[in-house]
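Each reported figure results from applying straightforward, stated rules to the coordinates on display, with no laboratory input. Quick caveat, the model's predicted, so the values are computed rather than measured. Cβ atoms are built from the backbone, for glycine too; each structure is taken alone.
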Structure 1
Amino acid sequence: MPVSQTLTRADLCEAVHEEVGLSRQECSGMVERTLELIVESLERGETVKLSGFGVFQVREKRARMGRNPKTGEPAAINPRRVISFRASQIMKGRVHDAVVET
């Protein structure tokens, strides 16, 4: 895949189809269900660990004061939940060692 391309759900479905040999519709359902399970776990505040890939976590951000970038005036930022991703050492190593074709 060239550097400028983005991997999409359709690409994942096609890769599963080619690798496993199930119908495209079945593969699409598998990919969608996998992503749905990840999102549902994160909604419940659970950590999602995919061995050799990385860890998704929900973090609670506290309320704080920030600034409006246009006016420079102080602005309150409400508390919120954010998703963080930490890549595994295996993934970091593979990405670091990958030869990029231009």
Structure 2
Amino acid sequence: MEVNSFVYRVLYPEEWVDFKKKKVFYGNDLDQKSGYIHLSNKNQLKKTINIYFKKKKIVILKIETKMLKQKLLWEISRGGEKFPHLYDRLTLESVVKVDTLNV
């Protein structure tokens, strides 16, 4: 099991606005198709942004893993690395920091 106190989720600004309003995030189309919400650890975050979020304004959520309970699994994904996958909705109360970035 991976030991990380925090994981990260990258959203578009309109997804963040909707998340704040509803206080819950069920994932985007890719997440829903996959059956889980895609997350990254701190070391994976930059590469995730470079691959999927080029030249766009983004919102980076820092999420406390202890709030996700047993619904967070570390599974082999891109490049053979273990990535955090959330098999549940993401709640606003688990978000401890929000940053906006233009890439």
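Kindly point out which one of 1, 2 the value 0.6 was derived from, the read-out being distance in nm of label points 7 Å out along Cα→Cβ at positions 7 and 63.
Attributed to the structure labelled 2.
Using the calculated result 22 for relative contact order in percent (Cα under 8 Å, 6 or more apart), pick out the matching structure from 1, 2.
The read-out was computed on structure 1.
Identify which of structures 1, 2 gives the largest calculated value of FRET efficiency 1/(1 + (r/R0)^6) of positions 31 and 87 (r between Cβ atoms, R0 = 25 Å, to 0.05).
Comparing 1, 2, the top value of FRET efficiency 1/(1 + (r/R0)^6) of positions 31 and 87 (r between Cβ atoms, R0 = 25 Å, to 0.05) belongs to 2.
Of the structures labelled 1, 2, one was used to calculate P(r) over Cα pairs in 10 Å bins from 0, in percent, for residues 15-54 alone, giving 28, 39, 29, 4. Name it.
Comparing all candidates, it corresponds to 1.
A value of 12.7, 36 was computed for Rg and Dmax of the Cα atoms in Å; which of 1, 2 is the source structure?
Structure 2 accounts for this read-out.
For which of the structures 1, 2 does the calculation of helix-only ellipticity at 222 nm (-39500 (n - 2.57) for each DSSP H run of 4 or more, over all residues; to 500) return -13000?
The correct label is 1.
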